[in-house]
Each structure stands twice: as C-alpha cells, then as structure tokens.
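Q: Multiple structures follow.
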Structure 1
Amino acid sequence: MGCQMLWLWLLLALTIMATTSIVQGCDPGDLKGLASFRGGIHMDTSGRLVKWAGRSCCRWQGVACNNRTGRVTEVHLPGFIATTDFVFQSQMEGWLSPSITLLASLEVLDLGGLVGLSGRIPTSIGRLKNLKRLYLYGNKLRGPVPDSIGKLLKLEELHLHENRLSGYLPTSIGCLKNLNALLLHSNRFTGSIPGSFSKLTNLMHLDLHSNSLIGNIPEDIGELSVLEEFDLSENFLTGKIPVSVNNLTSISVMYLDSNHLEGEIPFPSNYGQMPMLGFLRLQNNQLRGKIPPNFVYLVSLQRVSLENNKLEGAIPSSLGNLQALTELYLGGNKLSGVIPKSIGQLSRLILLSISRNSIQGPLPYEMSALQNLQTLDLSFNSLNLSSIPRWVAELPSLSRILLAGCGIEGRIPDSLRSTPSPIQELDLSANYLTGGIPAWIGGLNQLYSLNLSRNHLSSSIPASVSDLEVLGVFDLHSNNLTGSLEHVFNIGTSFPGGSLTYIDLSYNSFTSGVEQIGAGTLERLEYLNLSHNLQEGQLPTSVAKLKALKCLDLSHNKLGFGLVGDLANLSHLETLKLQRNRFTGKIPVEFLNLKNLKDLDLSDNLLVGEIPAGKPLSDFPQSCFTGNRGLCGKPLSPCKS
C-alpha cells in the first residue's frame, strides 16, 4: 500500500513539473511571433504589452495557451476593456507584424477596436490552419483582403469591418481649394471579396462592413451553408445579388445596404428558403424590378429595409402575411398603386415607412388595426388626403406622425390635440394647411420635433409653445407667419441648457424678437435661421451665449447698427450669413477667431473700413463682402492711404 502511494505521489509530481515547464516556457516560434507583434507597437495606453517580459508567454496578459502542448492558442487584445465600473477604450499605435502568423496553433486572434493599428493583413495568414475567430475590426488596416484567408477552413467568425481613417481631418484641409478628389478610402480595406471565401464552410459570422471593397459578391457565396450573420454594407460593391444566397439556410442577419448593387431581388424563389432570416437591409442600392411576392416565404422576417432603390410596381398584398414583421422601410423608390389592405394584418408592426414614392390614396381603413404602430411615414406620395383620417390620431401606440407632402388641406386638425399615445414627432410640412398654429400645440408635452414648414399658415406663434420643454427641432419656414419671436426663445427654459438644437423660421414676416436671442437657455442650439423676415433693430451681445451654434443665418432682414464682436466667441460656428441687412461700422477684428468658419456672407450692408487681415476672412471670395461701399482690403481693392 505504501509503495502504491509513493508511486502516485511521484506520478503527480512529474505531471506538475511537466505542466509547469510548459507554462514557464514558450515555443520559440510563438515567442518570436509575439515579440515581433510587440515590437511593431510604439504606444499602448492599456499597459498590457509592457508586461510582456521573460519567456513565459503563456502567462502574459491577453495570451492563452494549450495546457497540454504549451502552444499559444488565443491572443485577446481588444481595444475595449470592460471593468466592473466602466468600459475603457485603449489604443495601440503601430503596425501589424506579419510574424503574428508564426503562432501556428492560434485559434483566436482578437485585435478589434485598436484604432491606431495600421498595416495590412499578412498574406501568410493562411498558415493559421487552426484559426476559428479573427477580429481585425475598427483598426486602420488597409489594402486588399488576402485570398489566403480562404485556407482557414476552421474559421467560424471573420470580423474585418470599419477599417477606416481614425481621428479628425485637419482644419487646414479646407484650404485645398483646387483639390478635386481626396482619396481617404486607402485607409480601409480595398479590392474585391476573395472568391476563396466560398471555401469557409464553417463560417457563421462574416462582417466586412464600412470598408472600400469593390467588385461583385462572389457567385458561390451560397456555399457558406452555416452562415448566420452576413454584413457587407457600406462598401462599393457592384453587380447583382447572387442567386445562391437562397442556399443560406441558416442566415438570420443579412446586410447588403449602401453599395451599388443592381438588378432584381433574387430571393426567395421557393418556400422554405432562408427560413431563419429575421433582419434584412438592402437600402441605398440601385435594385430594380418589383418587390417579390415570394417575400411571404421569409417567415421569420422582423425588420426589412428596401429604401432608396429603384423598385417599382405595387406593394405586394402578400406582405400582410409576414406575421413577425415589426419594421418595414420602403421609402425612396418608384412604388405605385395603393397601400394593400393586408398591411392591417401586421399586428406586430411598430414602424411603417413608404415615403417618397407614387402611392395613391385613399388610406385603407384596415390600417386602423395596427395597434402597435409607433411610427407612420407616408410623406411625399400622391395620396391627396385632403384631411388626416381620424383613425390615424386614434392609433393607440402612434407617436411619430410624418405626413409631409400628402395634400392635406385646411386647419391643423384638433384630433391631434389628445392622442392615446403622446406625439413625439409631427411633420405636416409641404401641405396646404391654413389658419394659425393652435394654442393647444403647447400641450404636446413630449413633442421633440415639429415641422409645419412650407404651408400657408398665418397669424403669430402662440405663447404656449414656450411650454414645449423637450422640443429639439422647430421648423416653420416658408409660411405667412407674423408677430414676434419672443416665445420661441423661451422654449425649454426649464430644461437645463435648453432643449432646442434646430430652429428654422425663415421666409415669414416676423417683425421682432431677434433681440431675445440668447436671453433664454439655448445652450444646445446648433442651427438658427431667421432669414427673409422683417426683423429690425440690433443683434444682441447675448447671441454669444449660444455656445453650440454652428449655423447662424439672419440674412435678408432690416437689422442695423454695428456687428457684434462677441460673435467671435461662438467657437463652433461654421456658417455666418448676414447679407442684405443694414449693418454699419467695421468688421470686428475678433472675427479672425472664428477658426471653424467655412461659409461667410456679409455682402450688401453698410460696412466700412479695412477687412481684418488673416484667416479665415482672407479665404473667402469677393462676393462675400461686395455691396459694402466703404469696405476695402483683401479680397476687395486695397485701402487708400
């Protein structure tokens, strides 16, 4: 018995010693590969690589090994590092060493989200025969996707998306007036999708979105029979969608949007194809033909976007049988006919967008059964509604009503005053509305966006608008409105910093209120357009309180007195249009501090003196200053001594 115990202890000791030697040591090839990778990185804000010391690479942070062989199997160095308290995005600046492919037993390589990592995917990547997961997204890698990836037959996940230029473009780029094309796409993956990808029959996730890939989708992409998620969006792919996609029996997510794809939608051709497809995006392409009636075969479809293509014909009534559908985007096509009554059968539908087509009225009453509908966008069709059907305002979940350009006449209907679900967005622009803005509008206490532009509304803005505490977008341009703007600049005063980010009241007949600019709390305001009105008086110094302002257009009014030097405190200002007013005096030298200014027009005023010398004023053409008889200096004629 004692001898048996002794042998057991001896065997255990030998096992521990063997395991320890494996952990303490490191395969020479693995050590060289990791050391070369570390050598290519000159900055690591995470502090992980500085701890890579000695020869025990299996103990290095981000490195995992096989306990039996001692070979490196995983390298986890993602840019996003999660702790119990927060998520930290680290950076590694440097280049991806091709020696990383010396890690012959590697199964996982995760360098995703390292925004400073540059270079190319080494063509020797095909040596990593055991690789199952490859994450090289969110980097600055460029060049072609190597064909040798097709040799990684065990690969299950391939994420190469969003390899693009990181950081910000220098402001000096705006001075390159004669630049015809700025080729920034070289900081992304380029070239075509390798045909060898069809050999990756174990691939379940393929994500190449937001690169600069060209050419066609490989014809035999359907060979990837276990593919579940497929994202090629935001590239420059051309040609047709391969018919072989019908063979992707496991696909649940397919995003091919924002490319240059053409031809007809080739799927599904038969019942039972793509039975798991739940999320489909084909928008922003050049697809033609009709929406296939066979879409009804996609029994799991939840969200589908076909927007901004060249699809035509009627909306198939068979879409009403997609019982799982929650979001349907069909806008920006050439669809005609009427909305089929069967749409009312989509009991789970929360969003319906058919804007910018040639759909005709009337709206089917069956749509009143859409109890879960939250967003209805029928804008810019040939509906000729005359009035908004009462059942629209009675839909129990509807909060976003977008009916621009639908031929609506008369007053803003009182049925919108008290809807079952509070209105958050209301767009009735480009219609034939008359009368005034009703006082009850101020009672829509969850209204974030209000667009009543391009109508025939008259009278003044009611005082109740100042009660719209969360209003962010306020657009009334191109109406016949009069009176003061006083109440507008009090919107959201009880909201810290104000709620408004966008105000457009141009092309009306407002006579006063400009003196109230900045009097309220509009610290979030980015866009303010009061042009083509009848405003008089002086621009107040309080305009400098609009710290977030990027665009200020007060042109075509009757404003006078001197220009306010405090405008120079608006450090984010990109557009300043003050033409066709009665401003006098000199251009404040402080305007030279407007370093982000890209669009300036001070023409047709009563300004005098020398234009302050220097950028950004010297970058603008003569037309920005003409019509001021007393102005001189570059870019106008030199001042007389």
Structure 2
Amino acid sequence: MCCIVGYIGTQPAVARLLHGLRELEYRGYDSAGVAVLQPEGLRCFKAVGKLDNLAAKLGDFESSGPVTAIGHTRWATHVKPTEANAHPHGLTHSQVVHNGIIENYVALREAVETPFLSQTDSEVIVHLFERHLATWAAQAEPALDQRAETPSSAADPAAGATGDPTVDLTLAAFRATLDALHGAYAILLVSETAPGRIFFARKGSPLQLGFAEDGCHFASSDAPLVGGCSQTLYLDDGHWGVATAEGLTLFAADGSPAELAPKPLPASSLAARKEGYRYFMEKEIYEQPRVLADILTGRLGEQAVRLDELEADWLRPISSVTLCACGTSYHAALTGSYLLERLARVPARVEIASEFRYREPVLDPNGLFVVISQSGETADTLEAIKLAKAQGLATLALCNVDNSSIVREAERTLLLRAGIEKGVASTKAFSAQVLTLWLLALYWGQARAVLSGERHARELTALRAVLNVMQVQPRVHERLHRLSKRYLHGHGFFFIGRDLFYPLALEGALKLKEISYLHAEGDPAGEMKHDPIALADAELFTIALMARSTFYEKVKSNVEELSARDATLIAITTEDFELADDIIQIRPYDHPMLEFFEMLVVVQLLAMEIAIRLGNDVDMPRNLAKSVTVE
C-alpha cells in the first residue's frame, strides 16, 4: 500500500519525483524518501510523515547532470513508520524501493551476513542483490568478456542482454535476487555499478513506465505519468528487466525476451484537482451525478439496458453468481446480490475476498464469479479471481482502472467510469459500483426474459431519475454541517436498515469509522434486539435508514425499541418521526434504489462533516491506504 516513482534522464529529477509522489500520496503517507544517483554518487533522503516533511528535508537540493532517481511513499503494513523503515533502502552501492510483501524475508535475513538498518521485509532485497553482485564480480574479474557461470541458471537469459558486461552482470545479480523472493512486489533498484539505469520487476503489485522527450519514467499508477508521457507500458506479472533513458530490456517470468504494446494516457490530470472544494472527498461526493451520467451513457436505452461489454448468450447459461470483494466494494456486492436475485432471478452469494480462498470453497462450475475493486489491485480480490478461474468459472470484473491486474485477469470487464478517486475513503467509486451492478441485474434479467412489462419500465424510469437524486441539496448539506457538532462524543454509532438499506448501513458506518476514528457499526434493523440493543443508552447514536419504500413500519418498530432504551436517534427518512432526536429529510420516491442513492449522499456528507469538526484530514485518514496491494 505504497507509491513508487522513478526517473532516468538529463533533467532535474527531484522535482519530478516529488510531483509523482504527490499524485499518489493518498496511497501511502506514513513516510517518504528518494534516492538520486548522480555522476558523483548516490544520495538518499528520507522523512517520517507526509510528503511535505520530505520536501523540507530536501531543501534546495536538486540533481545535476545525467541522473537516475527513485522515490517512494510508504503506508506501514507490519512495522512502525520510522525514518529507518522508510524507503529507499540501501547499502554501499545500491538503493531499492519496493511495494508488496516479501513473505520469506525472515529466512533471507538470516542467510545474509550484513547488518540491517530497518525492520522491514523490503531491505533484504538490496542485501541479496549486493551479495550476488559482489560474488559474481569477483568471479568475473579475470575476464569479464568470458562470463563466469552464475549460481542460478535462471539468470542465463540475461547474459549478453545489453552488450555491456558490467551491466549484464548487474542484471544477472538482480534476477538471482528475484529468484529468492517469495511474495508480491513491484521493485525499482539503482546501483552505482550501472549508472543511468533502473532495474525493475513486477509480481502481484502494479508497476508501469513511460518514455518522454526528457527520459524514462516509472510509477505504480497512471497519475504520475499523466501530462508527461503520452503512452505507458503496463508490466505484467513476472516481467523484469532494466531501463535506460532511451529504452528497456524486458524479460518474462521464465527469462525469455518479452514485448509490450504501449497504451495511451490522458493529456491532463485536471480531474485530480480540488477545484474549490475543501477536500477531494467533498469534491467526489458532489461529482457523483456526473459519474453516474458517464456510466449510463450508451447503456441506458429507451426500451432496454445495453451492456456491449457482455453478450446475452454468454450470460444465459450461467446458473448462479458469486460476488467477491473487500471493504466498501464488499458492501456494493451485498447490494448487488439483492438486485441480481430480484431482477435477474439468479441465485447470488457474496464473499469477503480475504476469507474466501482459505475456506476451500465449493463453487458452481456453471456459475459466474464477479470481483469488484476500485483500484483493480486489491491483493485478496486478485487471488480470489485466480482461484475461480482455476476452477473453470466464468469471470467478470467491475473495476475503475483499465489495465489493472484484476481487469487483465478477468474474462469480461465492466469499467466503472468513476475517474480518479483521490479520497482514501471511497465515495463516487461506491456509487459507481452499485449503479453498475443495477445495470448488470437489469441486463441479465432482460437476457433471461424474466424482466419485462411494467416492472421493467419502472426500473428504467428509476435509472433515468438517479442523476437528479444524487445532486447534493444545499439545504441538506447545511443541515448536516450544523448537526455534526452534536455528534462528536458518545461511545459509538449504530447504522441500521433493512433489505437494500442494510448494506448501506454497513457502508455508512464504514465511512464514519474511516475518517472520524469514532466507533461505528452497521446492523440489520431486525437483528437489533438480538444483541446490539444491549449497548443502547443516551450516548449511543443510532442512525436509522427509514426508507418509505422498503419495510418502513418494521424499521420504525425497531427504532422504537431503541428509543425505549434512551438511545439518541437520527432518522433519515421522508417522514416526520416523533421519536427521533434529529431528522434528516429526504425527498419521497416510489423506488427503493432512489431512496438508497439519496440516503447514500446523506451518510457520506454526515461522516465527512463530523470528521472535519474533529480536525481530521478526511482525504488521508490515519492507518489507511487507497490501494490494498498486500494481504
């Protein structure tokens, strides 16, 4: 859960690295660092905390002459965020940055005799590399042009790859290092033995590069490359090699030469600016109607839903669907399960990706396996789809990032079209996931001929209304702003709802937890009396999602049970409700999904306003990262 950038060229590198790191700081902000290899040698700078601390430490330093540089922002996964644990990690002649996790690092550390400066798994990479390099350099010293046999035959394909014996020796040492690593990684390594080059590798963690007039750029996502490179190369799992300012030598996992086709990049990163909003999260809440409009474009016709990415004949034989995801995407999957069963009449089950593959699951061989991920790099979800593919299931990805690992793994993809989401706590990506699942359910229902007539027309009418529903109403936002000051204490929040509004209760609680650091949980309203009610008192804040279209009287009864125990009640509803301490009124609708989407805006804004009152950085909440690329 980190960010990698790299640059090889003749232009000042530090400013480029800091720009790239800022573009991805939301993915990791516990610490940051850069390493710069200039003609006079390596320089490394690190700082704990956000990127501004690193910029202050760099001061007026800037690279000069031909330069090779790598940078990293870290989100701590298993050891504390300290300067020693920050990347890059280095020894005498080399520096490395790494995303992912080295699972066998304890055994590797024991095998390496040199002392370690950090507690991280990543540092072992540079120790192994320099050990291999020193051993082979000593062997090859008598005659570099008569290459000594290396300890690992896997390194042989690199022999003679660049035509420079010293560089090829360094490349072979790098490959031997990779052979020893178990786990997931995106790696950039620079060494004084091979100036003007970055050694790179990808396995289970995203990495890409692009060439521009000023040199070669590396990044772990598109954003740092946008505006500087018109095209990018997305590395596949197992790719490794070495790059210069003018080109690269690329290998597949088995050591054979590999080639990649470049993909276009947007010309501008304008969408990633705040545009007058206080936070990216606020901007992304407000831009949800535009996102949903993009999703519906070309998909919502006068008489039917169209999904050109799927074929009706591909869906018809499928007998069941499994939806698999983590976090916010899991809540979208739960919502989708209600819609798929009701509108497509397909049996649906929902799995938490981090639990799924360890359960030895029994899957329907004729079923569809759907994975949902904003980033397309969620490690547990990626492994889940690989397991489903191995069992022969058809696979479908709902994802916001084209060319991501999950998209490339899936048989079919529905892109979410949400655009760049900078806020760590997902907002517009969640609404995009839910709307896309609604479209999928309708399309599948059409394909199975189980959805037609008046009910089908009602769904299409509701879809057309959803853009207006998602517009933030100034009066509602202002009310939530004023209301938020009353809910900064207490011992927790309950979000309760029934049916479709149970997943929304889970999502509302998650948003509040993520950015306010207050305890919150979502529960089915009907389960309240089975144990959560034991916590009810005046300091327990209950947020009741009281949808008029869906079991209103039953939810009202559950809320009355809490009121009898003196719980403080916030009702989100179309009605006046005399037992509520505070009411947030939404507009009346005759379709549950319209109530769902308007309530979604309310719980997002409420969480944000409470977090702002508490003085928190809602875009970069503590301990969280945007893309969870390790288990």
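Q: A value of 1.01 was derived for Rg/Rh (Cα atoms, Kirkwood Rh); which structure in 1, 2 was it taken from?
A: 2
Q: For which of the structures 1, 2 does the calculation of distance in nm of label points 7 Å out along Cα→Cβ at positions 500 and 620 return 3.7?
A: 2
Q: So, one more: With relative contact order in percent (Cα under 8 Å, 6 or more apart) as the yardstick, tell me which of 1, 2 scores highest.
A: Comparing 1, 2 by relative contact order in percent (Cα under 8 Å, 6 or more apart), the maximum is at 2.
Q: Identify the structure, out of 1, 2, from whose coordinates helix-only ellipticity at 222 nm (-39500 (n - 2.57) for each DSSP H run of 4 or more, over all residues; to 500) was calculated to give -2000.
A: Here the read-out was taken from 1.
Q: Related question: Could you tell me which structure in 1, 2 was used to calculate distance in nm of label points 7 Å out along Cα→Cβ at positions 348 and 396 as 1.0?
A: This figure was derived from 2.
Laboratory data are not the source of any read-out in this text; all were calculated from the coordinates shown. Here the structure is a predicted model, which means the values were calculated and not measured. Cβ atoms are built from the backbone, for glycine too; each structure is taken alone.
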